[in-house]
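Take a look at these structures.
A short reminder: the numbers here are calculations on the coordinates, not readings from a lab. Remember, it's a predicted structure, so these values are computed and weren't measured experimentally. Cβ atoms are built from the backbone, for glycine too; each structure is taken alone.
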Structure 1
Amino acid sequence: MKTSRIALVTGANQGLGRALAEGLAARMGPADLVLLTGRNRDRVMAAADEVAGLADSRARVEGRVLDVTDTDAVARLADDVAREYGGIDVVLSNAVARLLPQDSQSERADEFIDVSNTATHAILRAFGPVLRPGGRLIVVASSLGTLGHLDPRLHHLFDGATLDQVEYAVESWRRAVHDKTAAEAGWPLWLNVPSKVAQVAAVRAVAAERRELDLATGTLVASVCPGMVDTATSRPWFSDYSQAQSPSRAAAHVLDLVFADHVDPALYGELVRFGKALPWHDGTPPVEQDLLLTP
């Protein structure tokens with residue numbers, strides 16, 4: 001069977017990633033292929049079989065083992081996809097490390113940064129060059145990814161930065177966490193804030209280089225905020241979860257962006273929530289989560 005479109009989702013064993021894979025399989029056609037990826041082979045293969053067996057699944061679904069923190073593995077998978085299929089049409093970078101309020105932020109920093117940021121950089125570098133014209137390269141972030149959520153002293157590290165500069169800023173933050181100088185420099189205690197800002201900054205950096213050609217070919221590079229989602233990863237962080245969405249509902253908003261007939265230039269390279277771009281410089285440093293973490 002000739003494969004028409006190729007889609008890939010990272011962190012797709014459960015939660016939002018699983019819902020994204022299910023939505024892709026339902027909206028794509030029989031000649032299309034969804035690559036469902038994760039670190040654990042048994043869970044990946046089981047999830048792929050389950051998604052493929054859903055009543056509304058139309059596309060083929062395959063499990064691929066991928067540890068997104070292994071930059072060489074990410075590059076190899078991109079090369080494999082390019083060799084086997086000539087490129088890729090949809091990349092949804094969704095992997096995230098689960099972190100609980102009672103966990104030590106400094107002790108978990110390396111894992112969290114590697115999964116959220118090092119992996120994002122690797123996905124952008126590896127899959128950007130093999131994204132077909134008209135494709136979609138989307139990084140799942142959050143509304144915390146706007147620059148105003150950081151101390152103003154840190155804004156220059158991300159505002160207008162190249163991808164290399166974003167990577168340098170992330171590693172500077174990592175070192176500051178380990179050296180116990182992060183608070184003095186203005187970095188928030190809650191890892192999720194600088195991580196999300198850095199994810200969005202990385203997308204903006206790549207998009208700035210590709211914008212003219214991508215818009216001419218109907219290609220979209222963007223980050224998305226899916227809104228509050230009821231998952232095991234996010235639930236412990238919020239006192240009021242009454243407005244949370246199910247993973248399938250949150251995935252639908254992201255997939256509406258993926259399957260839009262035309263690329264809105266106002267959304268290109270931006271952080272998109274429910275079809276609208278969030279202003280990059282908006283936001284204020286969050287208080288509630290840092291209070292949760294204060295000894």
Structure 2
Amino acid sequence: MGRESAARAEVAARRYYETGDVDAFYAAVWGGQDIHTGVYVHGNESVAVASRRTVELAASKVAGRLGPGCTVLDLGSGYGGPARYLAGRFGCKVVALNISESQNERHRQANAEQGLDGLIEVVAGSFQDIPYPAGSFDVVWSQEAFCHSGDRTQLLGEAVRVLKTRGELVFTDLMAADAAPADALRAAVARLEVDGFATPAFYRQTIAGLGLTRIDFYDRSDQMLTHYLRLTEETGQRARELAGVISPAYLQGLLQNLPLWVEACRKGLTSWGIFHSRRS
């Protein structure tokens with residue numbers, strides 16, 4: 001991986017997230033706020049409710065750092081659900097860095113509607129080259145965005161660079177299991193236009209190499225199967241409704257792609273959870 005790979009990944013991510021089909025699907029099935037894997041209490045729970053629980057769990061890892069006067073950088077902030085939770089719950093200031101301007105506009109609108117635009121600054125940009133000086137943030141946060149990176153080593157270096165001394169990094173990501181063959185998820189990830197996913201071992205090793213300490217991985221890989229089963233069920237059951245808001249080609253692609261994720265989860269090829277570490 002390198003600069004060229006990172007640039008290709010940025011173009012692919014921007015193209016993927018700046019389509020009406022993606023916006024409509026995420027709004028209808030995912031709730032349009034917290035677009036990441038959920039933590040489920042039971043197998044029939046709403047995707048949106050389970051996804052908000054993930055935000056709450058991730059925030060609990062850094063709760064001692066959060067509060068008025070705290071600055072958080074949310075990398076790949078999407079529609080801004082986590083940023084609004086952090087600002088509203090803890091009163092911290094959040095910089096939301098995201099490559100998709102269409103998502104950013106929805107994010108800004110929701111912030112204004114909820115009276116949080118004074119605490120959240122939405123910035124268009126790439127997490128491969130974070131436009132802030134070293135040591136700017138108390139917490140660097142991300143949820144299911146690093147999987148879109150074409151150079152995760154550079155990305156993590158940037159995330160650590162902008163952390164203050166004793167700052168904290170917390171993120172979730174879609175990953176391949178450590179023992180999965182290199183190309184095991186090729187069919188499933190094709191829709192995202194990335195070469196493959198990182199593994200927990202890669203993140204542990206890379207984070208340690210950047211000098212962070214107390215590297216914890218709260219492994220909740222068990223949640224991925226439930227999550228993709230719920231997405232598959234919702235999409236299939238509501239296909240007629242969804243056909244009114246997304247294109248036939250995109251809907252057909254979902255109905256073909258989501259079962260690939262279910263199969264990969266059942267085979268133990270995927271991994272997911274919350275990483276948390278500190279800068280000494």
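One of 1, 2 was used to compute distance in nm of label points 7 Å out along Cα→Cβ at positions 93 and 189, and the answer was 3.6. Which one was it?
The correct label is 2.
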With distance in nm of label points 7 Å out along Cα→Cβ at positions 61 and 141 computed for every candidate in 1, 2, 2.9 is reproduced by structure 1
Which entry (1, 2) yields the derived value 17.7, 53 for Rg and Dmax of the Cα atoms in Å: 2
